[in-house]
Structure 1
Amino acid sequence: MDVPSQIGARKDVLLIAFPDFDPFNLPSRAVLGNLVARLPRMSVHIEEQWAAVDMELLRGRLAERASAFKRCVVVGIGAGGRAALLFGRLLAAEQILVWAPSGGVPSIGFTETATAAYGTREFDRPGQTVHICTASDTEAADMALLRTCWPKEGEVRVDHCDLPYPLLPMALRETGRMVLAIRSAVNGKPGEKQRDLGQSWRTAFRHKIDLDLAASGTVPGGAFRLAGQFQNLGPRPLDLDALNAERILMGARIRPPEAEQPHERRFQFTGSSLPAGEAMPFHIVVDRDWAMEGTTISIALVCERSFWFDNYGFPRADLHLSDEHRNHRLVA
């Protein structure tokens, strides 16, 4: 994805960004897409198809693009971090910034080719700086990867954050820490440490889930409708459009008695923004066959195909379904 320069604006820095290879890791693409609006003084190029393009062709194309700029900065996250480490060296980028490069789903062919290329030092650039931030569950693998491509010349700066990789892209977007790190690197200043990224994100993304039992009950046909409210307790408005784009939804795990695996249901947010302190209603419909006494319904945010937020310390609301709840009849 190319982002054209503003008319009349001079942009001397080209920023090339590599998202995660995983096609379902939407938050990694969103955090990089956010760079466009947050870094207006740079020309941002997001290389979304890096894993599907011949490496030499891609190298030539990116080199031609970079030749039009005085400075080149390369960033990546997850598997895209591995691509950033490689192409940052091939393009002699001034700064390379990567987050959890051993995270995400690897492209096997690319990884083999890149690993072979990491072994040569001919592309090292004097003065090049590599910034790497590991996730709490990728630290050992990230450092092992980095040692295979440690530049002979230049500088390596290592940082660590307190979040596992699945949460990292969204936390970077919500807190703006990736933008701050890039600005600091480009301006030659030490960046903010990431060790408290999780705490900062939980503050920015504080929320509350309340069930509304008065508005919950059995609907015609026998299904159970569970209603509630989602409240934004963070310090600023919550971007609901961004949550929907990242497939972050209100989810329900429904566990009937003796069920081996829970059933799941989703509710998508409506509207574009939820102001700080305000709440919005939601509802989840539980199928008739699952809405029996003793069923447990757990409500929490979920990042589709990735993780449930309550597994990482965020709120969850539970209802242990009883006959009293089921006997409350709602009018269609």
Structure 2
Amino acid sequence: MKNVYIVLGEEKKDAQEKINQLRSACLVEKADVRFAFDSYDVARTISDIETPSLFGDSFFIVLECAEMLSDKDAALLAKSIQSNDFNGLIVFRSEQNRISSRIENVTPAANKFIFYLMFESQKPQFVRSVFRKLGYVIDADAVEELLGLVDNDKAAIEMSCKRVVDLMSLLRNGRNSISQADVSDFLDFDKEEDSIELFSHVANRRLRPALMSAEKAYRTQKGLSSVVLSLLGYVRRASSYIQNMKERGSDPWKVHLISGDITVRYPAEKDFLKDFAANYSFEASLRAEYLLLKSESITRSGLDPDMQMIQFGRDLSRIVRL
């Protein structure tokens, strides 16, 4: 089955790059991301395999959290894959190193990839290379400080580096060398959660990390309204960016908001807006805005706070499926 792949491992950045390569080779504009713990998504996938498109359209499906497939669902998917020729490609994605043997048995060995976290000895050089690309140098003690504050995968490290650069460019008057004190100041995660982290997960259709990030922000800020409004602000910027790209204006980073026009300047935010535009249409971004406005109204409804969080989680789930 040449059109079935398994992409495993905790190294999210490398895994996502492999998925992007597969999508590009498949000549499909964007992935249809589904979740293996949702029986509705499993049923949709089986239907796509067994019901060819009348127009001969190809599909590209990523089943996230594939380790959560029930034995029954894994057996149904494996049987469907074995029994049908289909015009598309299916990727089973998991941060674990193994998924159901039923799926592994119908996937060619050459189509299985595992991306492990970097060795400890590799991380300092990776940090320096990220800052070098951004036009900065970082002290050795600052590298050690940063690695002690962030998660181990490349994506988390890279996002933290860009966060430091964003704040350096704003607050340090053009200085391009980064000290331990700078890292400590800018990556103090006991401060209010930076909502751009939540937006980055939504932009890349990562449901489980988005839910965890939203929960963390909710607990830190002791309320949900500011979390929802911050995410809504980023989605509105993304909608304007997508529209700018469609109209091919002179400056795609000049985005139009209700409060007026602003220019997006920081590398991390630009990256996440690009990710959002790669994964969502303009129409989908408007539907996401509608869902977030609905979530925000619920935060003012007097509903129990934990119930508000549950409803927000449901709306996030709907958004990443748009």
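What follows draws every value from the coordinates through simple rules; no lab data is involved. Everything numeric in this text was worked out from a predicted model, so none of it was measured. Cβ atoms are built from the backbone, for glycine too; each structure is taken alone.
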* Asked: The value 4.1 for distance in nm of label points 7 Å out along Cα→Cβ at positions 93 and 181 was derived from one model only; which of 1, 2 is it?
  -> 2
* Assuming -18500 is helix-only ellipticity at 222 nm (-39500 (n - 2.57) for each DSSP H run of 4 or more, over all residues; to 500) as calculated from a single structure, say which of 1, 2 it is. => 2
* Any idea which of 1, 2 comes out highest on Cα Rg over 2.2 N^0.38 Å, for residues 165-260 alone? -> 1
* Structure fact -> relative contact order in percent (Cα under 8 Å, 6 or more apart): greatest across 1, 2 for structure 2
